[in-house]
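Engineer: Once you scroll down, you'll see the structures, which are given as structure tokens.
Bear in mind these aren't lab numbers, they're just calculated from the coordinates by the rules spelled out. Please read all numbers here as calculations on a predicted model, not as lab measurements. Cβ atoms are built from the backbone, for glycine too; each structure is taken alone.
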Structure P
Amino acid sequence: MNNKIIGIFVCMLLIATAVLPIASTVKIELKNNKILLEENFEYASGELLVKFKEGTTLFFSHDGTVVTIGLSSVDSLNKKFKVNDIKQTILSVIRPKNMELTKSIGLDRIYTLKVDEGVNILEACEAYKNNLYVEYAEPNYFGQGCVIPNDSSFNLQWGLHNTGQTGGTADADIDAPEAWDIEKGESGVKIAIVDSGIEWTHSDLSSRIWINYGDPINGVDDDGNGLIDDYRGWDFVNSDNNPNDDHFNSHGTHCAGIAGAATNNNIGIAGVDWNCKLMAVKAMQGNNQIFWAVAAPALMYAADMGANIISMSWSDDDPSQTLKDAVDYAYGKGCVMVAATGNYGTSYPYIPSSYDNTIAVGATMDDDTRWPSSNYGYHLDLVAPGVDIYSTKRNNQYGYLSGTSMATPMVAGAAALLVAQDHTYTQTQIWAILTMTADDQVGNPSEDTPGFDIYHGNGRLNLYEALYGAPLEPWKPSGPPNGKVGTQYTYTTVAHDPNEDNVYYWWDWGDGTNSGWLGSYPSGQQVSASHTWTTEGTYPIKVKAKDTDEKESDWSEPLSVTMPKNKALINTLFLRFLERFPHTFPILRNLLGL
């Protein structure tokens, strides 16, 4: 996975949601038992997250109403801030299957401390993180689902196949129909929708819901993961086995349909992946809030239960180490982590999309330009259709939503198809394929530059190119743009293969001749070829590539090469003419004014 370069920090963060007012930089406001505090960060009242250093031993007891742990310096803080309950943030919720990985990250050392409502959480965090036994302390931050409600009457899925039906630009889509000729997915691949839940009875989703056959509904924790009867997933918000969607705008159900609604079934919509299973992991509340202390075990659960892809259509600007630890755990278990960049039109690196181990996704409109509210920056990997996206909604309905939330499951579905195509792909290879085969966006001169740019990352998702796996179009040939007839000239180019296969090159010299296939060469290695033109003229030379599976790239942009008349040859012929006809010299001198 590429290193994310932290983007330019903005002075004022734009926080706008359909649920909460804008947070003040100085005022503490209590609303629905949640507080909006300084620095525009939003977090739960009455609790903080503390990660103790490795080797720290805790002995729990009570001193009146205060919980102590047997370490005098920490216990004094517990008394000061009136800590009335302490529990392990992760291990009190689930039993991770990979305890070695859990302990290596230190997820077993993260605790949630409950304090009185009147306690200043920021002050408490500052005090705890300066303690000798504490690795870090932070509020229980929360984020928002990245969705902008839209009740538009458009009725077609332009993001999958754009014919201009919505007034946009034809082919400004992910080329899904072309891609489905190559791969439609398989039921063994699982996409975890870590969101507000999924309406698992929806007629376009019911056949796609992942079932945990290891823990049937019988009142017993048959699979030993600490959760009783998680047959259809788990609701980490309410701690029960009914991860049904209660979001006011059907956020999780809408995302699930984009990634993997039942396809070719004569009803509703098509999912990006026709056959994957959708794992319902409810971590977002119905009012659009998602607390990191809830999201962390939810991500770990999805990884433990075998999710290949985890789709995270939520974000916020707070710097949570707890969430990062959970993302690292899931990544360490082999999950492809796909995250929304956010809908605030800023370059600020929102989490979790700015983490190294995630694929950061922005949103485009039906004319292939960036949605103005889509976050951007150096951490952005690629963009995908995300505005006026038609998908499944609660109560067996369908409707439109917009946001990077919608673009994210589109990329998650693409990743699932890649896993189905080749189970040996690593997360890094899937990232490379998706980014290397994306369509470069060059339509807006004020934002777009050839190759990577901060507004579109590596380009807009092209599902067909990702699955086809051919080498990318070689670079425009480099070499002399003009020369002499009869002289040999050398030109260079380079092509990259998304699967890192060796590459062959075919040069078209523009004069009716070609090189034939030359190679093979390692992907990304600069190569050269030479040619001699025998007649004067201007020649467009171009090159294409193919991999070891005989998949060919498009032709490169041509280089125009001009071969003028050979002046040396002309001079030689002129001298011989004068030697043979010396009496013509005075005539030529008068004609030429010599």
Structure Q
Amino acid sequence: MRFNHRQQQHVEELCGASIRALTGLPGLYHRGRTLFLDGKKVNTNAPHLQTDVLEQDFRSHRGISDGIALRLQHSDEKLHQSLCPPSPIARLIFDMLEQLRVESQVTDQHPGMKQNLLYRFQQWSLKFHYEDHTETQLGLLIFTIAQASWSRLTGLPTLEEIDDVIESTRANLSPLIGSDLLGLRKNRDKQSAYAVHALSIAKLVDESLQVGDKERALNLAEQEDTEKALNRIALSSDFSDEAEDANIASIITGTSKVLSDNPTGYRVFTEAYDQEYKAASKVRDVEIIEFRDQLDLMIKAQGINIPRLARQISDLLAQPGRDGWQFGEEDGVIDGRRLSQVISSPSERRIFRKDRYRFKNDCLVSFLIDCSGSMKQYIESIAMMVDIFGRALDQADISSEILGFTTAKWNGGRALKDWIAQGRPENPGRLAERSHLIFKNADTGWRKSRRDIAALLKSPYFREGVDGEAVNWACQRMRKHGEQRKILIVISDGSPMDAATHQANDEYYLDHHLKQTVERNEAESDVEIYGLGVGLSLTPYYRHSLAIDLSESLSNTVFQQILQMIAHAKRR
């Protein structure tokens, strides 16, 4: 079975929920096909835990999730890292043996988990062999150690297809690691004691590579490039999607050395030319009326059931809240105004009052739109989408805000000129004339804002984008409002981009800052942040994200997918 990106996100959500349930750790989540715990990456380096999420079957993912859960439950990561050898090959073997140790801890009380782990290891073993990783000496050696250790720890036989492959190498290994394999089995519930034997096995293989003794049965002197071999053995995948949803791509992301090495963090060279304004103020009245008429005609052609969408939004976002008292109850708090009834009518019991609770839509939803040049091709669909959402939210009595971000000039504008005039100092930080646009503010209803929203169709806005600062700006605006729940939906089609900033710093400067900004605002827990990727996945940036295809007409399905994304996040 092959997953597209939407299915992949669903698989990650299910597997993440499974790991959280098994470990009791609520801070676990996936982002960009990587598992994080409280914002820190969870290491899953064992070869049989590596998989291409687009290709593997769901049961394999369950096995991987169960393996990760057991690692978090039964392994002291600090102890493991302190003992981990420096050599790449020794480290790979040591990590693999620790993973096999924790997987052997599963009991008969968890038969489903046991079957998932067995299935995953066997599927990895077969794939490893049939993809010819056992054709190299290093690959065959590590594969044999994995099979022999797994069999000894679990007490299960290796697959018949595998036996013939490893028979000779296993025979040569037996006198060298036989006692250590026995030690693995004997100490599998004691990490420190187990590590002694795991390190011994890892050291044996590493020394064989270092010494290159041709007289030893484990001679690997003619082994090809170690790093490339290890990449194949670990089954590192590039995750390129060639499935039917090939138009839904993944972002190429990275870490900025300039930002990481700067003790003061993210820098802005100058704010002198930054702008924040109502977008409609830059559009002539005649023009904006035409845009509004155009937008209304396009929305009408989509056939979206807006009243139904409003009810669905209300059902999703409504929260119970106290709404005064409920009088005339037979139990609760005594109502002082009815005490006289106790005397006049001793049998009367309806003299109490209770708190009255009603579902209230105490929520603010803000849309932040990337108005960079590449988004121009999607802007009609995006304008329809946020306008429909704004109208539905208004009908549901929920506040909404529609914002945008771009730059006032291409390639840095006056900020770049100032930097050049000052002698081009190193690592200047953001070099751009940042523009933040307001299409609808939270205090104004949809009906009064409908003309301003149509300013989205004004094409000269679309230049470059500084996403991190825009996300922070949108969150700060939301925090000024008193709604209990605040939801920010960022709509973008790619990574942050400002040519001048990239050239003066490094390629991932703005990219890295966006990740930092999202993580910091998510950590404050008062604003929920969602990424809506137009034609690609935004999971490297946003913990909760959805990839949508706007190349065709807007449909009810798109709105349902967005609501489902919010609903899934709410259940976490």
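Engineer: For FRET efficiency 1/(1 + (r/R0)^6) of positions 416 and 536 (r between Cβ atoms, R0 = 25 Å, to 0.05), which of P, Q scores largest?
Structural biologist: Q
Engineer: Given a value of -6000 for helix-only ellipticity at 222 nm (-39500 (n - 2.57) for each DSSP H run of 4 or more, over all residues; to 500), calculated from one of P, Q, which structure does it belong to?
Structural biologist: P
Engineer: Also, quick follow-up: Match the computed value 0.30 of FRET efficiency 1/(1 + (r/R0)^6) of positions 360 and 472 (r between Cβ atoms, R0 = 25 Å, to 0.05) to one of the structures P, Q, and report its label.
Structural biologist: Working: P: 0.75; Q: 0.30.
It must be structure Q, since only it matches.
Engineer: Oh, and also: If distance in nm of label points 7 Å out along Cα→Cβ at positions 464 and 512 computes to 3.4, which of P, Q did it come from?
Structural biologist: It traces back to P.
Engineer: Starting from the value 219: which structure in P, Q was volume of the Cα convex hull per residue in Å³ calculated from? Display every interim value, and only then the final one.
Structural biologist: Values: P: 204; Q: 219.
The structure behind it is Q.
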